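Laboratory data are not the source of any read-out in this text; all were calculated from the coordinates shown. Small disclaimer: the values here were computed from a predicted structure and weren't measured. Cβ atoms are built from the backbone, for glycine too; each structure is taken alone.
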Structure P
Amino acid sequence: MSDSFKTHGRRVPNVVGMTPQLDVIGLVVADMGKALAFYRRLGIDIPASADGEPHVDVLLPGGLRIAWDTVGTINSFDPHWTTPSGGARMNLAFRCDSPHEVDRVYADLVDAGYDGHLTPWDAFWGQHYAVLHDPDGNDVALYSAGTGS
């Protein structure tokens, strides 16, 4: 990969000397319990008591947070929001330790009834890669370095 595509960790000040930091990735969900069950299977520690909440926010290792909001919560402050249609415009990617783990986690989720979108394959960019859909249709990738062959 050329250096022009690599992140160099350099922080560029913006907006009158501030440097905004990515802190939360938010997902809008139709059914909180179904969404959280999917992400628990991917290893995110979410209390069972959160299933009935309209907003859930979890701190991930490394300091980034992930949040889920019901459609009703979003509509409470943005009454014109509607569920997007068409294909996904973003995805979440979960790193696995090996190609075997990508295959195992993918099979586990598909066996549990989740939508397997792209079965595991050895991608041309050097990763073993698979894509599922969460209960709201968001792309969720599984990947590892190397190939499964």
Structure Q
Amino acid sequence: MPGSADATSSAVPTASWGRRILALLVDWTICTLAVLAFVGLEAYGEPGSKASAMVLVVYVVESALLTWLGGGSIGKLLTGLCVVPADGRLRRLNPVKALVRQVLVALVIPPLVFRADGRGLHDIFAGTSTVTFATLKTLMK
């Protein structure tokens, strides 16, 4: 049926990849600064430091928690993006799916493999779409 969404297609237009990458850069910068605040610049730069791995963990936790509770990570929200169910029916995401979605993003490959509707494997698994605030506003009507 035209206009309906199944588990593999999105009922809503997705955000551009440029904005998504900008959101990721904002998130990564904030998570790096958070780790630096705890370990210090000297410890962060030491060879063999686990601080860079800590940034990845902080990113996954921050983005999963905020996507579940607020519809997007800090970076997404600051760049005017949010994560919604792919069927366009607004409701809170499943917290386990939000966490697995962000783990998949951290693996890098799933976001790089995407469908014509702009959804990566991480979105397909979680049943989500990344949209702009303008699109979210139309969904709220």
Structure R
Amino acid sequence: MTATSGLDSSKAVNVLGALTGKATISAWSGTTGKLKLITPTGTTNESGDGTEVSGGSYPAGGIVYTVSTTFGAASYSAGVTSITNSLLAITQATMPATTVANIAIYDNGAVRWWWAALTTSVTTNSGDTLTFATSSIVLQIAM
């Protein structure tokens, strides 16, 4: 689903520091997450997000989901650790007329953990439902 993506750069530095005893890292805040949808205006990368979608029923700050019922267990294969939304699709009804080119994943405390550019932008008409199908969001760390 994604072409360019990654763990937020500040989180990556904190994780490596914590794994070597040089720093501590705060855990994911809360039991929910937010999937923020980003338009093609600006770039979502390790430094920050572009312009968030607005309008329709899309909630400012992102689509709220419950982590434990959306993402399955992490796995490791061939040098890559990954986790997907294997348990549940993430859906937003009544979207505005817009184009979604990027996503960002935040915890309940509004801390960004992951970012990604979609392989193909998605265009919605006013009133459409946007769905990220089960197992279409893949978060990975290469070892």
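On mean count of other Cβ atoms within 10 Å over residues 61-68, which of the structures labelled P, Q, R is highest?
Numbers: P: 12.6; Q: 20.2; R: 15.6.
Structure Q gives the largest value of mean count of other Cβ atoms within 10 Å over residues 61-68 among P, Q, R.
Which structure, out of P, Q, R, was Rg/Rh (Cα atoms, Kirkwood Rh) calculated from, if the result is 0.97? Intermediate results must be reported in sequence, preceding the final value.
On the way: P: 1.00; Q: 1.02; R: 0.97.
Matching structure: R.
Can you tell which of P, Q, R yields -2500 when helix-only ellipticity at 222 nm (-39500 (n - 2.57) for each DSSP H run of 4 or more, over all residues; to 500) is derived from it?
It traces back to R.
Which one of P, Q, R has distance in nm of label points 7 Å out along Cα→Cβ at positions 53 and 117, as calculated from the coordinates, equal to 3.8?
Corresponding structure: Q.
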